Structure I
Amino acid sequence: MVNRRCYERLVETCLLGSAVVAILIVFLIGAFVFIEGFPILSGHGLSFLFGKEWAPLQGVFGVFPMIVGTFYVTVGALILGVPVGLACAVYLAEYAPRWFAELIRPAVLLLEGIPSVVYGFFGVVVLVPFIMNQFGGWGFSLLAGAVVLALMILPTMIGISEDAIRSVPRTYKEGSLALGATHWQTIRKVMLPAARSGIMAAVVLSLGRAAGETMAILMVAGNVAVIPTSILDPLRTLTANVALEMGYAFGDHTRALFASGVLLLLIVMLLNTFLYLLPKRTGT
């Protein structure tokens, strides 16, 4: 009995230690990025956040075009990817034969395991020339970035949404059908509202994946630090800006890139906070 108690305490201590180490690592990373970027945030203030010119060699650091570019390409990816992912999740959960669903799910998981550079390579070789030939412009554009990111968020959107739909109690569906509703009416009026918490979690996680993506968007978006006025215009995101310039930056330039990292951390923290509060807000 004593040995069992000691063993339980040892396991509990190890688990607690793992949790503390994980929290400490996240805290240290956040503290390091904040300390490195704080001089720019405090010295430039609003001109850093809302400045429209990025000229680090002249000491001008305005990340507003990158903030807008990140917002545009992320929203574009959600507009393209969320409806497709939700429709696929509904089909797999409610319409697809079991053998076909079992065939599709591993393919969806495979999409999640593909490196982002492969998505970027596909965008450069296939998508960019297609956009340039069909719609004009350079091809490297907001549209190309949004399409590539939409493909990348599909596994997250499909997997979590399908699990949320399948977790709805079967009695909800049976009761709706018993009252005379069609299958589609039951899905639209009963099952999707009941699964809204899980679906919104999928949307938020997809948003975080799109906002934090670096390599794929670096390859297809054009990387021009201007505010796009059309879906065919090039843009640059915060992550791409850091990846492009960190290798040769020094002094205030380096600190400005760390300040961009602070903005990204704040975005991720806000998304995670929203995801944590989501069940309370939806009443589930």
Structure II
Amino acid sequence: MRSFLFIPADSPKKLDKGMGSGADALILDLEDSISNERKDVARKAALEFLQNAAKEKTRPRLLVRINGFVTGLTDADLDVIVAGKPDAVMFPKAEGGASIVHLDAKLTAREAIAGVAEGHIKIVAQNVESAAGLFLAGTLRGSSARLIGCTWGPEDLSAELGAETNRTADDALTEPYRFARSVCLFGAAAAQVPAIETVYIDFRNLDGLRRDTGEARRDGFTGRLAIHPAQVPVINEVFTPTHEQIAHAQAIVDAFAAQKGAGAVGIDGKMYDRPHLVRAQALLARTR
């Protein structure tokens, strides 16, 4: 999945528009965009939307961002939305493998109650949104078969740190947040799941989004969170391999296949070794 579009779960109009946005996944938000007074309304709206969307022949993946454990609202969220069989839940402020195991258990119990196949609902962890989550990012591996992705949140981190900003005047991440971003990448790689780049909050600045997203793809992220439908086409374009990239990756795979057991192969005067093969195979897998 390349693009993940956040939509407040209490806005049926925005949810309906989201279905035609071109996003690979919609995130029905029960957390930051919903006031405490409207949590119940949002849960019911999310369930209704999930049930109606299930009737569609083609649709984006549907995720629900639940409220994190620290809020005390997680159980109330799951009690309602699990019956709608979302493809995944987004888990804010996930703090290490133990928190994923805990959420897995909560999902398993509610899937049984709702008659949903065990393990149907996956987990995307916002696992680098707090200092504790950053230090525990290396503990996710093997925590749950439900885990399908990791992402991070500089806004929550900067609030926790009491920072004035997380970006410089020229729109670059400041040092603490470059480090947190890297930790997200390494944690996802260790857990053997995709790393998903965080939101780009200047949603009208599509040139900035394109540049920033290109850097994310370069560094190893495979998709990005979006906060506005206008961001979706840019994110999809940047994370879609070009014909040239696909052809080059296929050439590397074919060259290794033609030379069984080779540690390196030559193509057009350049040498490619096993790490290049792994990257080529990963690119072709994403294309498929």
**OP:** Work out the source of 0.55 here, i.e. which of I, II gives that when FRET efficiency 1/(1 + (r/R0)^6) of positions 16 and 120 (r between Cβ atoms, R0 = 25 Å, to 0.05) is computed.
**Re:** II
Subject >> Answer label among I, II for the case where mean count of other Cβ atoms within 10 Å over residues 24-31, calculated from the coordinates, equals 25.4 >> reply: II
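Tell me which of I, II gives 10.4 when you compute Kirkwood radius over Cα pairs in Å, for residues 192-231 alone.
It was calculated from structure II.
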**OP:** Looking at FRET efficiency 1/(1 + (r/R0)^6) of positions 168 and 240 (r between Cβ atoms, R0 = 41 Å, to 0.05), point out which structure of I, II has the largest value.
**Re:** II
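Can you tell which of I, II yields 15 when relative contact order in percent (Cα under 8 Å, 6 or more apart) is derived from it?
Working: I: 27; II: 15.
It traces back to II.
Among I, II, considering only Kirkwood radius over Cα pairs in Å, which has the greatest calculated value? Please list the in-between numbers first.
Numbers: I: 21.5; II: 20.0.
Result for Kirkwood radius over Cα pairs in Å over I, II: largest is I.
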Original post:
If Cα extents along the principal axes in Å, for residues 64-135 alone is computed to be 37, 20, 16, which of I, II is the source?
Top reply: II
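For which of I, II does distance in nm of label points 7 Å out along Cα→Cβ at positions 96 and 272, calculated from the coordinates, equal 3.1?
Working: I: 3.1; II: 4.1.
The correct label is I.
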Subject >> At a computed -0.32, -0.75, -1.08 (log10 I(q)/I(0) by the Debye sum over Cα atoms at q = 0.11, 0.17, 0.21 Å⁻¹, for residues 128-223 alone), which of I, II >> reply: II
Original post:
Any idea which of I, II comes out highest on FRET efficiency 1/(1 + (r/R0)^6) of positions 144 and 184 (r between Cβ atoms, R0 = 41 Å, to 0.05)?
Top reply: II
Original post:
Which structure, out of I, II, was helix-only ellipticity at 222 nm (-39500 (n - 2.57) for each DSSP H run of 4 or more, over all residues; to 500) calculated from, if the result is -14000?
Top reply: II
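Here, each number is a calculation from the coordinates, and none is a lab measurement. All values reported here derive from a predicted model rather than from experimental measurement. Cβ atoms are built from the backbone, for glycine too; each structure is taken alone.
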